[in-house]
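Structures incoming, each one as structure tokens.
Values in this text are rule-based calculations from the coordinates and carry no lab data. Quick caveat: nothing in here was measured; it's all calculated off a predicted structure. Cβ atoms are built from the backbone, for glycine too; each structure is taken alone.
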Structure I
């Protein structure tokens, strides 16, 4: 192992609660290859996931009680996949491919295998992904599971009832899957809200959405009235802010909001979920609209079944995926910053190495 070279991504500075993250907030540096202790395994990172929630971890106060802040001058972490290159633990063998929720942004890392659970690291079913390792970070990871369980647990989809489903950040990792899943579950009208014409074309022409709205160039309220003449029954909310206010105003009585993310305010110092304008709150109350915060980690016991169903759809060609891939660990900060400004279509992946 002495011949191996190692590097990592550290948090160099915090952007501030109201700041926009930049590449300068990160530092890529060389580091030593860890020496294993008893019970540990040495893993080589294959790929990493860049996700919006990670912006909260750049703040000292993440605003939540279930994710911790990244520490300055230490290796950051997130979703990742890697392969065991050396093991001092009988439960893991050289060549095992693993995926984890707190994977270090480091080429070679020593992981303490004791106490591992499904939220920390799992062995990857090679037959499931067929060497497309990043599927464990997207379709078969938290993105896909969140999209599926969010709709199943909070969407109240009733097949053959002519429901209209709207999703924001519709070309992103979770949103692009949510729209497809809504159609598969029985929604007749699926509308996606995106930030570019390219993304709008992608979700309509490739993913089968009925309509797409470019919130940067179109009047969202007017376009929603055109696309959803009977109102909106289910809203998968990934962004919050003015876009969501426009959607909520056109929701039907007894409709449902799946509160998944609020990326529009991740760079602002506000509580999560952020407070709504008085008019929007009034609409929720008058129309008896449910707006339940959805936290996928509350449904760990349903992960396996969700992956089974997602795999079935994927194998049949009923659900499609797209990835935006950055090459090399040194480009991970750029991938994260780009993703936070909408530079990705589908899942933002960092390809670090191969088996």
Structure II
């Protein structure tokens, strides 16, 4: 791809020591009003003019922009591969990475990157905005400034953050634990099943007990394959047999996220359970995830979920749907053995679910 690259020196008074690579994928963040009054992609060569506070950070910044800004609704696994590849290729040259991304699918991308970047020992911080940077009340400035500050923060001689995170509206969240839960306020993201990692106030307060530790012996490895023959089946009262039968007849289907009630429950109709059992016997992997925000699947708590366990459906525990989708696609793309896929779905790959 023909990436657009801009080098920015935030201060003229000193020679910056720390360097951050910003990857601009698109989204609301990078929009500004042009001379005609219409929103158009922002020129990052002029970011200091838009965000003069950056001069106080004393950082060497490089911005790599996707050739065409991507609305996050159009993000796919090839874009995840591009983001991960940029980080992998530039890993030794920068102290940290900030990805500017649309909010709608940010949690999916953060989850995918957490699986792809094995041995990560530097911060990868995704952020964005609810209001474009060209607007007076934009949240883009604070989100960008603090994301850069976190990406360059050190604990002694090692990075303060050593994992893929989302920073948004004063909170740092583990990326593969996050969900977008609001579209009309600045507090767009939450991590219901895992504590926040840091809070930005007068100072940035880090909660190191919940953060991935630094591993000086680890080396970054890029694992980039995905299989998109995956679908989500969300059950609901009165879902009918024809609908479920048609769903499992999707050509090439290899994996299903089954969004169930509460702690992993479904209706116990014979026709429904027989369809699920038949799909499992055909080699379709079914991953049970709770519909509840902050929910946790505990297969066997009730009789209905016990039947799912007997059929061979995998419990996703407290994983989010966003993390489950990217995890299933990732494992289907990189593992050849069905038993290995099922085993790894049931355990955390990189902190996305409890043990």
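Where does the value 13.6, 42 come from, among I, II, when Rg and Dmax of the Cα atoms in Å, for residues 156-283 alone is the thing being computed? It was calculated from structure I. Largest in FRET efficiency 1/(1 + (r/R0)^6) of positions 196 and 332 (r between Cβ atoms, R0 = 30 Å, to 0.05) among the labelled structures I, II is structure I.
For relative contact order in percent (Cα under 8 Å, 6 or more apart), the highest value in the series I, II is held by structure I.
0.90 is what came out when FRET efficiency 1/(1 + (r/R0)^6) of positions 132 and 308 (r between Cβ atoms, R0 = 25 Å, to 0.05) was calculated for one structure; which of I, II is it? Of the structures listed, the value fits I. For which of the structures I, II does the calculation of Rg and Dmax of the Cα atoms in Å, for residues 92-235 alone return 18.7, 58? Computed on structure I.
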